[in-house]
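These notes open a run of structures that come right after.
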Structure P
Amino acid sequence: MISARRHHGFSVVELLICIGVVALLLSLALPALNAARDSAQRAICSSNLRQINVGWQGYLAEHKEQFPGTSAVPEWSYGGLDFVGPARQPVLASSKPINPYMVPDIRSASSTEMALFRCPSDAGLWTRGRYVQGRPPASELNFRTCYATYGTSYLANPLLMDSQAAGLSGDARPLFLHELTVNPSRLIVAGDPAWAYNARFSPLIPRVDARLEARWHRREDAGNALYADGSVRFMDFSSPTTDVTPSPAVR
């Protein structure tokens with residue numbers, strides 16, 4: 001006598017248990033995955049600023065150690081991209097001072113070289129107090145990110161490029177390195193714009209709207225910054241160990 005084979009499938013209860021286990025495992029894994037992603041993005045951002053420092057140092061070396069004076073908004077036009085035509089074709093602009101010192105042939109810059117000015121966490125600027133953990137609100141910028149709007153994610157220190165704003169002279173010229181009288185390991189040259197939008201610095205920085213913030217790395221008033229000694233660090237910008245003023249007399 002041949003016995004019939006019995007085929008066993010999942011019962012509804014077993015299927016629900018499996019789904020519940022998978023959901024639990026995902027809920028445990030997602031925070032770790034998010035943390036790993038944030039850490040990777042922070043590392044890329046830090047690497048970008050180290051490369052941007054090469055551009056700053058090259059410019060200073062060829063201009064008698066004087067910072068660039070570029071335009072009415074030097075903090076965004078010291079380096080980076082222009083977006084050309086209706087399609088906004090990205091071009092590494094030769095008119096922006098530090099660009100020629102970062103790329104061997106600026107006319108044929110690769111997408112990788114242009115991406116040195118883009119923080120992968122760049123989410124633009126938004127009204128302070130509207131941030132929800134993990135879900136930044138809509139940016140106040142027309143092109144959403146700082147990179148798409150200004151051609152760079154990284155806001156430079158305008159007090160280094162305007163001696164009048166820095167309170168050192170009345171002629172609004174770029175500063176020389178020898179005029180920096182604060183510890184260079186504390187003085188920000190450029191970085192994630194969160195540095196300029198915190199309460200310690202926003203009153204000192206021209207054209208900064210203190211109602212806004214740029215919490216790109218999930219911590220309020222914190223981000224990567226390039227300092228005058230060439231170091232790049234992730235910092236809490238509200239900390240007294242960071243400064244933006246080239247002279248202790250400027251407060």
Structure Q
Amino acid sequence: MNTDTAICLRCWDWSETSQTVSILTRSNGIIRGIAKGSKRDKGAFSGGFDPVTRGQIVYRLKNGADLATLTEWQLEHVWWKARGSLEVNKAAIYMVDLVGRMMTSHDPHPVVFDALVESLNRMNQGHDIDWPLLRFSWTLLVDTGYRPSLEGPQGLAEVVGFSADAGSIVADTGEIDRVRVRRDTIEALKLLSEEQPMSTIEPETLNRANRLLAHYFRHIIGKESSAMRWMWGTIQS
């Protein structure tokens with residue numbers, strides 16, 4: 001039997017009283033399992049699972065089994081802004097969707113877990129969305145091995161190119177495999193990567209940086225998910 005702190009990423013009805021659930025645990029990564037009887041009012045599951053909530057999970061995983069057996073869920077925290085604010089809801093769904101697509105089962109990423117909690121907390125406290133979202137997105141890319149290279153030619157031009165194939169800054173030649181990026185967007189990402197203060201960065205620049213990373217995520221994942229479209233509309237190709 002395993003016990004861990006976890007965030008519910010997604011859940012589906014399995015029967016009238018039970019659910020299948022995808023959760024991100026801090027110590028064991030993504031766990032997918034069946035919670036029998038989870039929707040009963042009285043039981044060991046705090047009334048059932050909901051996405052973008054945090055709690056303590058108890059589960060059992062047999063060798064070779066695809067799904068764990070979830071035996072207990074003690075709900076500890078609900079990020080209410082994700083339910084009451086459309087913009088926070090979009091960002092929260094986008095972040096948990098990225099986690100589910102960028103990480104594999106039973107592969108621990110405690111740094112990503114902590115970054116997700118921190119970003120959701122900041123949004124829940126009323127902070128602007130772009131900064132916590134950008135910080136989380138960068139952490140997810142770095143911790144899963146997809147850190148983009150921000151090193152370009154000496155003295156970056158006002159507009160540069162970004163190649164999702166290479167995951168790096170390239171010359172702005174107008175070729176189809178690259179997008180055009182303003183220099184201040186790259187400079188903002190450099191400050192983030194160096195953990196430097198970003199209080200002077202304009203909100204529009206943070207938003208452009210988020211869209212650039214969304215473009216990169218789409219390339220890595222191989223598709224534009226419904227959560228991406230919900231968050232960004234059409235991402236620049």
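Matching task: -11500 is the computed value of helix-only ellipticity at 222 nm (-39500 (n - 2.57) for each DSSP H run of 4 or more, over all residues; to 500). Pick the structure from P, Q. Only one of P, Q returns -11500 for helix-only ellipticity at 222 nm (-39500 (n - 2.57) for each DSSP H run of 4 or more, over all residues; to 500), namely Q. Computed over structures P, Q, FRET efficiency 1/(1 + (r/R0)^6) of positions 72 and 120 (r between Cβ atoms, R0 = 35 Å, to 0.05) reaches its largest value in Q. Comparing relative contact order in percent (Cα under 8 Å, 6 or more apart) across structures P, Q, the highest figure is found for P.
Coordinate-derived values only; no laboratory data. As the structure is a computational prediction, the values presented were derived from the model and not from experiment. Cβ atoms are built from the backbone, for glycine too; each structure is taken alone.
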